[in-house]
Every structure is written in structure tokens, then in C-alpha cells.
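Next up: the structures, one after another.
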Structure P
Amino acid sequence: MSDLSNNSIPRGFKFGAVKAALKASGRPDFALIVADVPASAAAAFTSNRVIAAPLIVDKEHLSATGGRVRVAAINAGNANCAAGEPGLRAARATCEAIAKEFGCREQEVFPSSTGIIGVPLPAEKLIAVLPELAASLGSDSDRFSEAAHAILTTDLVEKMAFARLELKGGDRTAREVRIAAFGKGSGMIYPQLVPHATMLVYVLTDAAIDPAVLDGYLRAAVDVSFNRISVDGDTSTNDTVLLLASGASGVTIGEGDPAFEAALIDVCNSLARQIVADGEGASHVVELRIAGAASDADALLIARAIAHSPLVKTAWAGSDPNWGRLAAAIGYSGAQVDPARFDIRFGNLQICKDGGRAPEFDEAAAHEYISQHEFSISIDLHVGHGSCVFWTTDLTAQYIHINADYST
């Protein structure tokens, strides 16, 4: 993984951000990703049946273009969701204005929104700052970082990830391919993206990849990264992951390239973990490692049951090694479980053995271990070969304060 620098930004894209007066704070709240030419695109969206207007438009546009995007436009401060027909008109008016500004088809614009639900989006504010935003675009790391910052809501930090790898181009000469991503997400995080506050993720590469092939890479990466995180168990109306490929590196990638697939998964995993680490009010980041389940699907059922249990999450907040709450969540998860066989470890500490308190259980040591900011819990069901890794947080009083005070 590489760090933020001009050499880590995929070629073929420009970025920019401005203040459109959507955020009450007055901070930048409107960002663009502009491809030099229409880029190959693949996207995954929320499984929530109440979806924001921009997602409806995105699906229409990707279908109309066969998976091509020239401009991704992201506003923060307003989710443009549950706004009825005016919300759709606002999204389409913004796309129309962007298309005129950049001389592209309206269907090549991919809008995203995040913020308060149920408030009409003032598209005129976005349209008014388009000339300023277009003039500010650049392909350097500073512009990339500005775009990453502008899309934040309750987030405390920017979230970015990068990778660089050597692959052979059409002339069989080794060339560098870059992958970079930025995103936002702090609360309302349990994405459950399909096909398989809000999570928005934009992943860019300068490889040349057909949209259908790109979609396969995206599905594989999303399944083991963004679909394996949860802060509070709430699935947003706006969750989106967009993957764009500019082709500017001169390297064409087909199906099943192991190096590219691994690098893409690494970038997505990094961003997913950053989102969890910035969870609203979180004082602990927890890695759940489930093994020995009847199937991978069962392992995921157990991880989700634990990650969404208020009793478990509040115990973590108090660094309380109450493993009985874990046992209860395992039991009601819906997964196949033999109550007399499962084991639980906190790091290397044996907590539960064969479904009961381990003889060597040391409550003081367990408390000390889960007092760390980050810790790992391993559960072995001993009924099969299914497994998964899942990342989540505790549930603190600060989370309640943030969401009780957040404007509705």
C-alpha cells in the first residue's frame, strides 16, 4: 500500500471541492471526480428499499451508457432522500448542469448525496458553484484530499487508501497501475451493498477494464470488505461504492488477474476498517474471527448477531469480558450451533471451552485485553469449515449524544 502523493493518484482523473452552503458549518460540501474521457464504471448500492434520488438516477445512467461515467458529483449536508419527485428533479437538474459544464452526456454524470434525510435538495446551490468548481479541478494529491474532505458529515477524519502495482501492458512492457480510493462513513453503517450517517466510497484505477469485468472485481472486493463492517446495524438509504477505470496507464486487465484483484481488495479493506475506526462515539474497534461454522454464510450470521447486539457492544464499551452475551448472540444468530462445542478466545486468552467457562479463564486478564482500543475475538463453532472476518465497534454514550443532537 502506498501513501498519499502525486504518484499515488491514478492518471486520467481530476478532482475538486467547493462550498455550496449545504453544510450548516460552512465547510466545503460539494466535490467532483472528473475523468478525462468517459471511464468504465461499476457500482454497488444499498439494499435498503427506501433509496435516495441520486441512486435511482445512477442506476438509470449506468444502464443507459453501458457502464460509463465522465463525472461523479458528491454533495454532503443533504441526502436527497424521501423528497419525492422534487428530489428526482433536483438530482437530474444537477446532472444536466454538470453535463453542460463539461460537455458530456447527462447520462455520464453519477450523482451522490449524503446528509439529512427528508429535506429537499437545493440543486440551485450546487449549480451556482459549478463554474468555480470546474476552475479548481486538478489531478494532484491536494485536490484529491480536498474532495475526500468535502464529502464528510459526522466523520472526524478523511478516509483514503492507495495501491501501486506493476503489470504488463499490451506491448508486454511492465507498467505501473495505480488504485486510489476515498470515502466517508461514521454512523448509520451496516452497508449490505447489492448486487450481492451513510457510506460513500469512490475507488479509481488507471487500468483499462471493460465495465462487465470491472463489475466482477467490484463484487468480489465489496463482499469481503464493505459487507463485513458494522457500526450500529443501520443500513443507510444512500450507501454507494463506485469503481472507475480510466485506462490512462495503458495496461488492459481482463478477468481473473490475481495481482489486481488482491490490490483492489486491500484498498477496499483498508477503507472499510478506517470507516469502522471512525465510528460515531466508538472507543473500541473489534475484529471478529469466526471459524468452524457450517458454512461461510453461517459464520457471517454469527458475526452480524454479535456486531448488532446492544448488550455485547455496551459490554465492550465498559471493557467488560462478559462472554455470556457473546454465547447468547451465537445461539440466536440463526446459524447451526452445537452448544456443547464452541470455543471463544479474546486474543490468545481462552475464555470459553466446549460451550462453557474455560478452566483457565482469567477475568482480570480478559478485562485488560479488551481495554485496548483494538482487539480481536475468535470463535470456533467446531461444526464445519465456514469462516469469516468482520469488523465492528462498541456502543457508547457518545454515540447516543451524537445522534440525539444531530439535526433532523
Structure Q
Amino acid sequence: MPHIKVTPFETEKLDRLIAADAVFDFRAVQHDPNREKSPIELLGVDFEGERFVLEIHKRPGAYLIKPDKPTRPLDVNRIKRVLRYLAEAAALKVEQDNITLSPTKPPLAETYAKRIEDFESPDFGGRPIAIEVGFGSGRHLLYQAKRDPEILHIGIEIHTPSAQQVLKQIELQGLTNVWIVNYDARLLLEMLPSNVATAVYVHFPVPWDKKPHRRVISEPFVAEATRVLTPQGVLELRTDSDHYYAYALEVFSRGERVRFEVSKNHEAAIRSKYEDRWQRQEKDIYTLRLVAERESAEVSREYDFRFDRRLKPLDALLTLPQDAIIQPDHFVHFERRYRMVTEEGVVLKCSFGSFDRPEHKLITVRNNQAVYYPQEPVRSKTNDRAHHTIGVSLYV
């Protein structure tokens, strides 16, 4: 990930830059009286139409400046450009960096990189869609896009480098019917309308034998996938794991008014490099195909994620409980607290929502208003409940 290491400097010099430059929004310092190391600082960024946050880690001998993981943009070059801009504008002495823009590497097909907010009211251009969850190298996704040009293929990948590499391939191959989303597929499915997808592909997900709660396939995921599928649409799982196959078979069997097909060592039209390796090792490959048999009702997403009551004083927000708030169907955890130094305000780093597919957001509190940063959570029932729990902690 792009970063710069710079000679230690007085970070207060950034405050003048924030006051004079629309690129930078705020600076905040971690509030943790018990922290032995130097506190982490945050620098809010609004650059080239994208809001995200940089972290400043004050390490002995050099400061490390890098993007905050939950808010970082998919376009690595955008991060590189803002880091270079920061170093030049603040006259920082860079000791080490990896922000060189390569003139030989293909650019990202940014038009086809979609953010989660693009799915608030998605416009698929009247095309049927197919979804691939965790596309990895993208071999299957790109094959399908070339084979079925009339279908909009939506690839969802939580691993950022994989998403970036496939965006480059889209540019190189001149494809126009692929969207790439760098997000948790379990959350994104909840954003989609009902009865819109002809297929949902989940090929060779991580088995998570020791942490089954982290598996993509679960009863809630199958229910959401079935809702999103058109009648006769297919949820297809392929796996080399005997344990995952047995687990998924049990989960699929609990569905209502669906049918599914099972095959073993079925020859796929396109294989990943991992499948090639497993076939050389003579491992069994299982394919489960669940077919939706009826239309699903549309689900309302009319949730309100505003904070609309009087907030606690800033000092009280800085001392919110360290322990997670556990409810039967959701949780809230205020992981870190930061005090803004460029204005009166607080930044809260928070995880919340479902236990197996949590959201990670910042909440900024200033001018007696609290907002999610850089955008609101996914509009799901679980997040709505978590939002109300967050409000109980923030309100007077």
C-alpha cells in the first residue's frame, strides 16, 4: 500500500495547510491516556472527488504516513498523488516512499470501479446482471464478461490488490460490461434489489475450517442471494474442501422452495490457477448449484442513519466505554477515539453491525453534529439497529 516515511516534524504545521487548502479537512490526535506509544494522528482528505483518511504514525526516527484501511480508495494512484501533494505542500523531508507512478502499467478502468454508495439506487442500464463473489485473479469473471456481453457482470472482492489487478485487465481487454466492487459481498448483497441477478458465483472461497463464522456461505447469505436471484437464477458454489462442501450442502438444504444440484469433478469452462493445481494433486472438486424457484418480495431500505438528537459533550465522547456493546442480533465497538485539533470536534473509529459481516466506519462529531465518514453504512436492518445503539452512546 502506498506510504511515505518522513523525518519527524511538528504536525501542527499541517494545521496551517488545512486552513488554507481544500484538499485537507481536519487533523485529529488519538485520545488514549493509557497508550505507551505516541498517539496516531488522522488527516482527513477530500481529493479528486474522494474522501478518505491518512494515518500518521509517529515512530522513532521517522513518521509513517499511510491511508486508513477502511476508508482508502481503490485507485492506488490517487493515494500516491495525495501523499506526494502532502509532502510537497507541507515541505516534508521524505526518507522512503513507494509513491512512484509507473508510466508502463495499465491504468485502472475507474469508470467500472463502483463504491458502495453507487448501490443505493443502482442503474444497471436495463441489463440482466451476474454476480461473482471473491473473484481472485478474475479469470472466471473476465471469461464470463467476454462470453456474455449483454450481461452486466458485477465482481465483488474484499482483497484490494485483486480488485486493482482486474480493473487493469478490464482496461487492457476493452471490456465495458464489468463492475468491480472492493467491499464485503455479504453486505453488498443486502443493497441489491430483489429478482435482478441471473447468477451468483462463489468459487473456491476460503474454507475457514477453524473460524466457520467467517465463511461466505451461511444461511443469511443464501437467503439474500436467493432474494436477489431471478426465478430460475442460480447460486453456484465450487470448492475443493470436503468440509466446506458438507457444510454448504447442509446450509443449502435448509432453504425454502428451492432446488439444488450437486456434481463432483465437473469440468468447468474456465479454471483458475488454483483449480489447475488441485487437479494435478487429484483433489475432488465439488459444485453445488441452488436454483431459485420463485420471485422474492422487494425489501424496503428506508433506513435513516442521521444522528438527530442532542449529543453528549465532546469530553464525554472521548471516554466512551472500551468494551464492545453486545446485543442479541448486533454489536457496537468504539475502537479508538480522536480529538480534532484544527477545530472543536471528535473522531470515533467504530465497528458495528452483524457479528459475521461488520461495518467499519469513522464518525466525526463537530458543530454539534455527528456524521458517518466518509459515507453512511450499508442500509440493512442489522446496521439500522446498530445505528440506534450507537445513538444511545452518543446522545445525552
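Thinking of P, Q, which structure, once distance in nm of label points 7 Å out along Cα→Cβ at positions 36 and 332 is computed, gives back 3.2?
Source structure: Q.
Among the shown structures P, Q, from which was the value 31 of percent of Cα pairs over 33 Å apart, for residues 28-267 alone calculated?
Going through each structure in turn, the value belongs to Q.
The value 22.8, 64 for Rg and Dmax of the Cα atoms in Å was derived from one model only; which of P, Q is it?
Structure Q accounts for this read-out.
Supply the structure label, taken from P, Q, corresponding to helix-only ellipticity at 222 nm (-39500 (n - 2.57) for each DSSP H run of 4 or more, over all residues; to 500) with the calculated value -10000.
Corresponding structure: P.
Among P, Q, considering only mean count of other Cβ atoms within 10 Å over residues 52-59, which has the greatest calculated value?
Greatest value across P, Q: structure P.
Which structure, out of P, Q, was distance in nm of label points 7 Å out along Cα→Cβ at positions 132 and 212 derived from, given a value of 2.9?
The value was obtained from structure Q.
Every number here is computed from the coordinates shown, using simple stated rules; none is lab data. Just so it is clear, the structure is predicted and the values come from calculations on it, not from any experiment. Cβ atoms are built from the backbone, for glycine too; each structure is taken alone.
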